[in-house]
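Several structures are given next for inspection.
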Structure P
Amino acid sequence: MKVEKTCDCEAWDRYVRGSDRSEHYHLSGWKAVLENSYGNKTVYLEAIENGEIRGVLPLALVRGFYLAPHLASLPYLSWAGVCADDVEAADALVREAGRWGRRVGAKYVELHNTRQLEVANASADGQKLVTSSDKVAMVLPLDRDPEVLWNGFKAKVRNQVKKATKSGLRVEVGGAEFLPAFYAVYSENMRDLGSPVHSKRFFESVLQEFPGDLRLFVVYKDTRVAGAAILVTYKGSAEVPWASSRREFLQHCPNNLLYWEMIRYACRQGLQKFDFGRSTQGTGTYRFKKQWGSVPNPLYWQYFLPRDARAPDPTRGGLKSRILVSVWRKLPLGVANAVGPRLRGHISA
């Protein structure tokens, strides 16, 4: 079996769409998103045997802000990692990723996997594979009739949705025309959380590459935007990678109405599961998602790195990170929005 860096996006996407192990983030359009928005150097690897693709691994170089330069699969996104037919193909892809890491000056390879990998005889190459499993995807099985789900929710969840509607909140759904509204609330929320915001160009590129796979949901209180989210659909699933609400409206429960409308939409589209997105176990967002009846599905952050190296902190909880959060929360919104995108491309989480 050989592993090659690919430039044939059509063949790549045929394999991805035909694989039962693929995620939306494996599609080649994300390569263009990363290159166009942040200028990431990308390395898309294919495992090939007898002229057939047996596995793929998308990678992008992140020149770390408070972490060392590294290859990630994929940075900024919920997950991607190895998508392969079998262990042999996965093993070959990870080993080749390690070689590419050395070529491009990366200190390690970071894999956002939905399945745990093992690499045979990694120590023979002076490498090791370290796994962190504190992150999960919160997944809710769907029904074609959203009322079936509604009747199964706890009273607290239903009451919060009702409170939002009684407070005059309403939700509109659309495409790229709602990006300004989404970005206004998203950028404000990210500043309040102490995190540099993605550039608007990043989301413009995502919408350009995948216009049929994304829907934007916006919650209004009269004419003001109270909350917004982006929903990604793929192979019977709906996932929410980005969602935010303004703090001044939290008393009206905009998040609850926002997620209920997305769940209703997914049911009516005939989708089988609703993924609330990545969470760290035990956090407030984890508890919010769990109250809907979603079940944690384990995620595996795996690091392929030199045997004598320490794995990075997947929670990004180091001193530099804590200082950045503290400072960022105090910035005027205009300053945070101007400087944030310049830093965001250097943070892979």
Structure Q
Amino acid sequence: MISSPVSRYLIAGSLKQVTILPYNRPPMINQPGGNLIYAAAGVSLWDTGIGLISRVGNNYPGDWLTHISSWGWDTSGIRQLPQQLDHRAFFAYEDMETLSKNSPIDQFTAAGLPFPKELIGYQSPPEILDSRVNPTHFSLKANDIPADFLDATAVHICPLDFLSHSLLPPIFRQGHISTITLEPAPGYMHPTFLDSITGLLAGITAFLPQESIALSLFQGRTTDLMKISEELGAAGCEIIVIQRGSRGCLVYDHRSHSHWIIPAYPSQAVITIGSSDAFCGGFLAGFRQSYDPLTAALYASISRSFCVESISPSYMLNVMPRLAQARLDSLRNLVRKL
């Protein structure tokens, strides 16, 4: 695998072989995907020098790894395990707002399309709570991180299992990494994990949950997003950003106890898969360049706006810098402080 000279940014996440049935568009069969790619593309809109950390089986297409490295990303942190693993993921849009991950056979039948051989035997992963003690094959560990990666200064940890999210931040803090952002996964955003999550947040620069799982974590306690962000910030996290998709985001800076609402940039959405990951990648780039939570969230929102405009994450790699900056300047005027 090809390495870039220096990685200023690290992204830890998962790689997938993705099949998507978009709404009123041709299907995408067995394409490179996963939160790792979308988050890295969200950074690439603004900067270079990205190192990737992930685990894949020996059946993950080697030419895909070569293609990913051709985008200028350091893939030396992608560890190929000696066994085969199932990297497949399936998504279908019933309309522009309703996304389903279930029953690919029924979805292809309803669309009048032949069922692809790449999905034979595929079953959607069950929605169960993460284990606090048992790792999966995809759980990231200390020996998955190349030693020179710890010379980076900023890292984003994509949605992974609870054990990965517990183990990785202390490892990164042992190097030169001063900025650590993290997007939680649904598998542990549950009230029974609340005490564990507050422990996880100590020393995290920014925590970026999607609204639905932030509400899930505080189920039965509150639905007030400002109160949720304040409680999470009190656990020792500097910045809380609650992602609200097409409704923008809520930003809370615990140091100044300030809240802002940022609307979503009005893009012509084609697909939303990966948009929260692109958002987080944009936040990482924006924060490293400004060390300002509001500016970082604006970068994040613009990364998301480009992500939803195309079915391919590589679209973000070819955006003209002037266009990204123009959107940033436009959106800055719409920020509302609470």
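FYI, it's all coordinate maths here, none of it is from the lab. Just so you know, these numbers come straight off a predicted model, no measurement behind them. Cβ atoms are built from the backbone, for glycine too; each structure is taken alone.
For this structure, a couple of remarks:
- For relative contact order in percent (Cα under 8 Å, 6 or more apart), the highest value in the series P, Q is held by structure P.
- Read-out FRET efficiency 1/(1 + (r/R0)^6) of positions 20 and 324 (r between Cβ atoms, R0 = 41 Å, to 0.05), computed value 0.95, structure in P, Q: Q
- Ranking P, Q by distance in nm of label points 7 Å out along Cα→Cβ at positions 76 and 244, the structure that comes out highest: Q
- Which of P, Q leads on mean count of other Cβ atoms within 10 Å over residues 236-243, largest value: Q
- Among candidates P, Q, the computation of Cα extents along the principal axes in Å that gave 63, 45, 35 used structure P.
- Origin of the value 1.11, where Cα Rg over 2.2 N^0.38 Å, for residues 12-171 alone was derived from one of P, Q: Q
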